[in-house]
1. With helix-only ellipticity at 222 nm (-39500 (n - 2.57) for each DSSP H run of 4 or more, over all residues; to 500) coming out at -7500, pick the structure among P, Q it was computed from.
2. Determine which structure produced the value -0.34, -0.88 for log10 I(q)/I(0) by the Debye sum over Cα atoms at q = 0.11, 0.17 Å⁻¹, for residues 205-324 alone, calculated from the coordinates; the candidates are P, Q.
3. State the single structure among P, Q that was used to calculate distance in nm of label points 7 Å out along Cα→Cβ at positions 237 and 269, giving 2.0.
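Here, each number is a calculation from the coordinates, and none is a lab measurement. It should be emphasised that the depicted structure is a prediction, and the values quoted were computed from it without experimental measurement. Cβ atoms are built from the backbone, for glycine too; each structure is taken alone.
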Structure P
Amino acid sequence: MRAAGIPCFGPSREAAQLEGSKAFAKDVMAGANVPTARSYVCTTPEEIDTALDAFGAPYVVKDDGLAAGKGVVVTDDIDAAREHALACDRVVIEEFLDGPEVSLFAITDGVTVLPLQPAQDFKRALDGDEGPNTGGMGAYSPLPWADPKLVDEVMATVLQPTVDELRRRGTPFSGLLYAGLAITSRGVRVIEFNARFGDPETQVVLARLKTPLARVLLSSANGTLDVEPPLNWRDAAAVTVVIASHNYPDTPRTGDRIEGLDEVAAQDAPHAYVLHAGTRRDGDAVVSAGGRVLSVTATGADLTEARERAYTAVARIRLDGAQYRTDIARKAASEA
């Protein structure tokens with residue numbers, strides 16, 4: 001499409017390896033001197049054992065390819081870590097990074113990088129960060145506890161160097177660059193890159209964006225981000241709570257009727273609304289059709305108000321066997 005002169009938002013297949021291959025991403029970060037966890041790329045049982053022994057617990061084991069948010073295992077159980085590693089054709093084993101995690105999106109045209117606002121998501125299935133990893137059970141923005149200079153630091157040490165390195169390699173990255181970060185005792189470290197807007201952080205970030213998104217995406221596609229004015233943000237806070245199916249993240253049960261959506265639209269809009277993910281129509285009914293079924297997003301003057309509005313809307317939704325976390329943004333709201 002680009003060759004035909006049609007503006008496209010998103011990276012080429014080659015540049016998208018930044019998400020598609022964790023080994024490729026590690027190589028790019030090494031070339032760009034981007035701070036990240038030390039790691040080994042393993043393809044044999046012997047290499048796996050050596051890497052697990054080198055780092056010790058907690059073990060961080062990542063499938064080199066895409067795995068629908070389920071390719072990462074973080075565990076103190078060496079047998080579980082080894083089992084996951086052996087199930088992958090190629091695996092990245094890396095040191096555990098302490099400290100809170102932050103998601104930062106940036107829009108780029110391959111030269112200019114335009115950062116969005118940071119968010120924090122919740123990967124574990126259960127309250128208190130217990131249970132298995134998921135694709136994400138909720139998110140919030142802004143981060144009242146974060147250093148005000150965090151975005152500038154990540155721009156200087158992570159985002160711009162990565163975009164410059166990919167351009168230097170002849171595989172310029174244009175589109176959405178997502179940096180998953182750990183704020184460790186030794187500074188900011190990159191956990192992973194994605195080449196797209198990430199769920200559920202996108203919901204809270206875009207809920208706060210006043211600048212028309214389409215205009216910025218077109219500037220990225222046309223290579224004109226350098227003339228874009230600064231992004232304009234609402235002062236509001238935003239919280240998203242994901243409602244998942246019974247048995248998620250294992251094999252989820254589907255086909256359950258969803259009720260209460262009209263009640264949310266009638267009583268909670270415009271401050272709270274429902275976004276569909278794993279749903280489908282069944283006659284006049286809406287039923288579950290995946291693991292993460294819905295995300296309820298709400299805005300407010302601060303995180304406390306946004307949380308209250310989000311969970312009020314969640315309580316109106318009825319789905320047999322539904323599960324969701326009750327602690328999304330609780331700690332941040334209490335400390336704000």
Structure Q
Amino acid sequence: MEGVATIRVLVTINHPAHVHFFKHFIWEMEQRGHEIRVAAMRKDVALNLLQSYGIDYTLLPVRQKNGFDVITEQLKYDYHLYAIAQDFKPHIVTGIGGVAPAHISRVTDAKSIVFTDTEHAVLSNSITFPFADIICTPSCYRDDVGKKQIRYNGYHELAYLHPRYFQPDPGILHEIGLDEQDDFFVMRFISWNAVHDRGQHGIENRMELINILKDYGQVFITSESKLPNAFNKYMISVPPEKMHDLMYYAKMYIGEGSTMASESAILGTHALLITTLSYGYTSEEEKQYDLVYNFFNYNNIQERAIQKAIELLENKNLKQEGKRKREQLLKDKIDVTQFMIDLFEQCG
């Protein structure tokens with residue numbers, strides 16, 4: 001683009017949510033004449049998403065591990081990313097969490113810009129922040145991490161669910177035999193294998209919750225880990241790139257995944273987040289917009305969540321009210337992808 005020098009950016013992808021976060025940034029930066037290289041590890045459907053969006057990537061031969069193995073895997077990750085950086089010679093290395101990008105920036109000429117919205121990722125933050133050049137967090141992020149921190153008035157999920165980039169397609173409903181008037185729920189179960197999730201848990205009795213919800217509509221499940229056969233009839237087979245269309249038309253999201261809870265809020269779908277963890281962004285989405293309801297750190301969280309779900313489901317105008325609340329949220333927050341483009345062009 002005239003007046004802006006070409007920037008080479010190395011993007012790391014460690015999770016399907018990272019694909020969504022960076023995809024519009026990648027496409028728009030390339031349209032503006034910048035060079036992007038993507039390095040991705042195999043996690044859930046991350047590679048499938050990259051392929052479905054036509055984003056080329058180099059596979060990082062590492063796996064998420066726990067215990068002492070995580071140190072070995074992190075060193076392998078750093079080594080392979082360093083090799084890619086030596087070939088590509090990026091001006092900026094970036095990622096969500098950003099452990100390896102921060103490390104690589106200290107042994108190359110690249111700057112590191114890392115993004116995080118997870119306060120409880122204490123270990124990864126402690127080995128990232130001292131090495132990072134810039135740490136970007138939502139304005140609702142609870143921690144002050146010093147002069148490197150740039151707060152922006154948004155959420156990660158607005159990088160791809162802002163109306164500039166996302167318009168719901170009702171075609172997904174027709175593919176699964178539903179229409180816009182049908183009531184259904186999306187549930188998300190996570191694996192709790194990430195380092196910052198160790199010792200945590202979510203829904204205690206998943207089938208109990210399903211049995212209550214199915215009296216109000218159809219239940220669709222997505223899960224990071226394999227579930228017992230009794231759950232098979234509820235598993236959703238929607239292509240991962242169409243999941244946000246489905247969530248937009250859902251009556252409610254109930255699950256253990258905070259990212260999908262925040263996505264639901266931005267889509268105007270009420271969300272119940274059941275976990276032992278607390279997040280600044282989902283707390284704000286509850287307090288300011290009444291779109292997420294957080295259940296954590298006290299006894300009988302499932303019982304309380306069920307009571308809240310039933311209370312919400314008694315409201316015949318729940319969907320319409322959710323979309324109204326969404327309008328206020330979108331009015332208050334920024335286009336996060338545009339923020340990223342402006343920042344990278346300024347720093348490159």
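1. On the way: P: -7500; Q: -11500.
Among P, Q, the structure yielding -7500 for helix-only ellipticity at 222 nm (-39500 (n - 2.57) for each DSSP H run of 4 or more, over all residues; to 500) is P.
2. Working: P: -0.47, -0.87; Q: -0.34, -0.88.
Structure of origin is Q.
3. Details: P: 2.6; Q: 2.0.
It must be structure Q, since only it matches.
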